[in-house]
Structure P
Amino acid sequence: MNNDFAKVKKYLNELGYSVIKEDENEGLFIIDKEDDGIKNMVIVVDNPVLIMEQILFKVKNDDKEMYKSLLKKNHDILHGAFVLSEDGKTVLFRDTLQVENLDCNELAGSLNSLSLLLGEYSEQIIKFSK
């Protein structure tokens with residue numbers, strides 16, 4: 001097993017995440033921890049980086065105020081950020097970490113950042129998704 005892939009898998013298990021799917025050849029994990037708001041998060045281990053993405057909502061209306069609000073909220077996010085998919089139709093949470101020196105606390109910090117964001121900003125996310 002690839003050392004980086006194995007390291008990330010070990011950390012995910014230590015942190016109590018359910019690994020729904022994994023593909024070592026692709027460096028891919030799909031994880032859940034619904035109590036923390038994490039559902040079908042995609043993690044890709046692609047040395048030298050680890051990329052985390054979770055779909056938050058589909059963009060229904062091209063609303064300048066929504067984008068402005070999301071950009072302002074990015075200022076408060078500890079790790080990661082709101083991003084648009086390449087086609088501009090989906091808002092995601094995304095974070096990128098260096099794999100070489102990755103430790104369990106750093107991965108937990110990024111995952112916890114999303115959980116905190118969802119806890120404090122969920123009403124707005126729900127509003128934007130409608």
Structure Q
Amino acid sequence: MGQKSHADTSWLIALFDNEDEHHKKALREFEELTTAPSISALAFAELLVGFENSDLPTSPDELRRSLPQIIAIDAEIATLAAKIRASNKIALADAIIIATALNEKTALLTFDKSMKVVYERIK
């Protein structure tokens with residue numbers, strides 16, 4: 001079985017939006033996964049905002065079923081995110097997603113270069 005993965009919002013948007021510049025790469029990466037990636041509850045909320053503002057025919061319930069591993073932000077993840085945020089020049093939301101991937105011991109799927117650099121440096 002391959003390594004588990006955790007998806008960032010940028011990767012999820014690319015996966016669902018066939019007009020996104022990273023769509024084909026996200027599809028290839030998705031097809032290589034052995035299980036659906038986990039996502040942070042924060043990334044799920046960000047994704048829902050994007051879907052609310054689009055004409056895509058997917059409902060929040062359909063999204064929830066297609067992304068069965070939504071990880072809640074608990075005190076452990078929040079503490080790690082604060083440490084990541086304090087020592088790196090990234091947004092708190094990005095730090096939370098990185099912290100969630102680290103906490104879950106998963107690879108991070110993202111098209112955000114600064115997030116990837118931070119994740120790779122501290123994993």
Structure R
Amino acid sequence: MPHLVIEITENTRLNCSQEELLDEANAALLASGEFQEPDIKSRCITLPIFRQGVENEERAFVHARLSILDGRELAVRQALGRAVCDVIAEAVRPSADGQSVQISVEVREMERASYAKQIIAGPQ
């Protein structure tokens with residue numbers, strides 16, 4: 001835990017690669033002190049087909065879902081969401097053509113009682 005999924009519309013311009021974005025997001029989650037380093041899992045999904053609103057304007061968005069085990073205080077969940085949002089905002093490159101980019105982060109709690117995890121160790 002946690003699992004971070006970042007969805008990025010195909011027309012979003014970034015200052016870095018998606019791999020670097022994940023590196024920065026993982027580092028921010030580790031710095032929170034809430035997670036062990038090998039437990040942080042993240043991925044980016046590029047959205048080639050999307051809609052935002054009903055106007056045919058040049059718009060883009062990035063939405064992140066951070067799934068964590070339940071039991072953390074609201075202030076901790078808010079801080080985690082803000083940390084991920086800040087990392088994404090730093091990675092989005094402003095466009096010269098006036099494109100707007102909306103960034104949102106949702107922190108979800110997964111029920112600890114029903115969460116299953118197994119680690120298969122490699123050869124020693």
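Every number here is computed from the coordinates shown, using simple stated rules; none is lab data. The shown structure was predicted, so the numbers you read here are calculated from the model rather than taken from an experiment.
Assuming 13.9, 40 is Rg and Dmax of the Cα atoms in Å as calculated from a single structure, say which of P, Q, R it is.
Q
Quick check: -8500 is what I get for helix-only ellipticity at 222 nm (-39500 (n - 2.57) for each DSSP H run of 4 or more, over all residues; to 500), calculated from one of P, Q, R. Which structure matches?
It must be structure R, since only it matches.
For which of P, Q, R does Cα Rg over 2.2 N^0.38 Å, for residues 26-81 alone, calculated from the coordinates, equal 1.52?
Of the structures listed, the value fits R.
Quick check on the output: 33 is relative contact order in percent (Cα under 8 Å, 6 or more apart), derived from one of P, Q, R. Which one produced it?
Checking each candidate, the match is Q.
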